[in-house]
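**Student:** What follows is a set of structures for review.
Read the figures in this text as sums done on the coordinates, not as results from a lab. This structure is a prediction, so every number in the text was calculated from the model and none was measured. Cβ atoms are built from the backbone, for glycine too; each structure is taken alone.
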Structure I
Amino acid sequence: MNNLDKKLKETEYLKQNSYGRLLKILRLHFDAWVTEQLTTGHHFEFKLAHMPFIMNISAEGINNNELARRARVTKQAMSKVSKELQELGYIQVNEDPKDKRNTIYTLTERGKRFVIEARLCVKDLMEEHRGVVGKAKYEVMIQVMAQLVEYHDKKLYGDV
């Protein structure tokens, strides 16, 4: 066995509990769960790609620059998704009265109902996960994840 093969074998233990692997698998499970929960019934036309967009629109509305930043998408991607959501009746798009270069996105009644339903579904999943790992471990996991997101946001965007 050559040196490279030995090193490969020595790092084999990292494969099973790899941070990236576990994140990816959890994300796949979450995406499948979201799709099952929220795109059935009266939201059958809703796409997973809509979620980061619609879930970051506050009750007061939000301008296009801030929404792109929060959703972590380009303005071009946001423009495409916003047109789809507008056509589906989830959002309204208006010119920003303070700055004509900006657009303000607000939720329609249908959009508000969807966001509330989505939040409550996620709350149920969070409760299910607390039951699996225990409340204390779950809260630590959430705190650690939030800390890592903040760390990487600062590295990528400066103060967010």
Structure II
Amino acid sequence: MAYRIEGLSAERFTPLRGLPQDALAARRAIRVTADSERGFPCRVSLDFAAPGESVLLLNHVSMEAPTPYCTAYAIYVRENAGQAAAFEDRLPPVLDGRLLSLRAFDAEGMLRGALLAEAREAEERIAGLFEDEAVASIHAHSPAYGCFLASIGRA
């Protein structure tokens, strides 16, 4: 099963770049400095911010469908994120080598299935969820915090 993972569009976050903390707070966002190698997964680059790098922590609606599964939660975005990354048939750094919560949705935004994927079985689990032809996309989340990491579509 061919799949594609794309980062969020950087243009969505351009208006937040360089804003003072009070202006960010008015938009339910804050600026923080990454202080670890793998603790700040950027949803645009689909890679981790480097220690010392400025990132924005903000609320993001990852499932906008008018269903009970509409979802919003906190995400990190590099403040100077460039063009959205895209990966075909391979996992980006923010998904590779970690436990994932995978949630499969149909075209109407209804949940079709969900499971946990251990670090080395993510691609197998993605393929298994896409065996259901009604599945339009899979959302990868951090299982502990619940943060949206990336959307996985059919290629």
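**Student:** Consider the structures I, II: one of them gives 0.97 for Rg/Rh (Cα atoms, Kirkwood Rh) as calculated from the coordinates. Say which.
**Tutor:** Of the options listed, only II reproduces it.
**Student:** Sticking with this one: Suppose distance in nm of label points 7 Å out along Cα→Cβ at positions 111 and 143 works out to 1.5; of I, II, which structure was it derived from?
**Tutor:** Only structure II yields this read-out.
**Student:** If you don't mind, there's one more thing I want to ask. Tell me which of I, II gives 15 when you compute relative contact order in percent (Cα under 8 Å, 6 or more apart).
**Tutor:** Going through each structure in turn, the value belongs to I.
**Student:** Between I, II, which one scores greatest on distance in nm of label points 7 Å out along Cα→Cβ at positions 71 and 103?
**Tutor:** Across I, II, distance in nm of label points 7 Å out along Cα→Cβ at positions 71 and 103 peaks for I.
**Student:** While we're here: Of the structures I, II, report the one carrying the highest value of distance in nm of label points 7 Å out along Cα→Cβ at positions 47 and 127.
**Tutor:** Sorting by distance in nm of label points 7 Å out along Cα→Cβ at positions 47 and 127 in descending order puts I first.
**Student:** Work out the source of 3.0 here, i.e. which of I, II gives that when distance in nm of label points 7 Å out along Cα→Cβ at positions 15 and 87 is computed.
**Tutor:** Structure II accounts for this read-out.
**Student:** Hey, distance in nm of label points 7 Å out along Cα→Cβ at positions 95 and 135 derived from one of I, II reads 1.1; which structure?
**Tutor:** It was calculated from structure II.
**Student:** Same structure, new question: Hey, helix-only ellipticity at 222 nm (-39500 (n - 2.57) for each DSSP H run of 4 or more, over all residues; to 500) derived from one of I, II reads -21000; which structure?
**Tutor:** Working: I: -21000; II: -2500.
Structure I accounts for this read-out.
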